Structure 1
Amino acid sequence: MSDQPLTEAEIELALSELPGWSHVEHRLERSWSFGGHLQALAAATAVGLLNERRDHHSDLTVNYDRLTVSTTTHSAGHRVSAKDVDLATAVSDLLD
């Protein structure tokens, strides 16, 4: 999978197939709410394991019962690449 940054048009097309995700400051980002803190932590752990399997690591932020996942590709100059779209799809499949 390419580390080349996607164009704005490519990102918008990808987002049309990624409900809930947005393009924020050269990153793809989405948040989920859970029934409590432990559920949010469990979700963060599951996403962390997914990141490891894909060797592409998102930023995870837990705020009590909320998990925010944010991804960018460092080797693409901290821009969105196909790797981020692939990871966002996998995270959505996992958490939705």
Structure 2
Amino acid sequence: MKQNFTHKTRGTCSREIKITIDENIIDSVEFIGGCPGNLAGISRLIEGMDIDDVIRRVDGLQCGSRGTSCPDQLAKALIKMKLKTGQTISCFV
């Protein structure tokens, strides 16, 4: 069953991330704002990937001295989504 989530980002050029998941798989990701080419590339690369694999790969990435990045905000959105729906975050287990 597909589920849609929206995450308001903090500390990045993008303002929001819209995510659609199907089970534990990324169906689609859309970044609102930010660097269009780079973020569209990230979105296409992760479509079809397991959520935990995405979190494992991008959590903690930084953009300059911001302390976060658009990929890091994506990981935070996915973690928040998993916690909200009561799923286990296997990449931290």
Structure 3
Amino acid sequence: MKHKKMLFGILVLSIALIMVPELGLANVESSLLGIQTKLTRVILPTLSIIAIAWAAFSLMSGNERAKTHMWYAILGSIIGFGAGAIVDFISQAVH
């Protein structure tokens, strides 16, 4: 039984490498660069927009901490939308 599971795993991995050849050629640096790009270009700006919407809802519902929520959303948006520039600046400073 254990032997069959190992053969099945090798078969699945082989099919994955055949169907997606980039997986076989990927290295750690390109994988981390892909994660960095996805994080700074998609995820953080999306979270910034969600935070602004949440702060606006908080303001419209009359929450007593709405002003604080708005400031947090503004600060998060500056960081979220500026993340790409911040990472590029740090990369250039290190190299």
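Tell me which structure, out of 1, 2, 3, gives -11000 once helix-only ellipticity at 222 nm (-39500 (n - 2.57) for each DSSP H run of 4 or more, over all residues; to 500) is calculated. Answer by label: 2.
When P(r) over Cα pairs in 10 Å bins from 0, in percent is calculated, the result is 17, 51, 27, 5; to which of the structures 1, 2, 3 does this value belong? The correct label is 1. Between structures 1, 2, 3, the greatest calculated value of relative contact order in percent (Cα under 8 Å, 6 or more apart) is seen in 1.
Taken together, the values in this text are just the output of simple stated rules run on the coordinates, not laboratory data. All of these numbers come straight from a predicted model, not from anything done at the bench.
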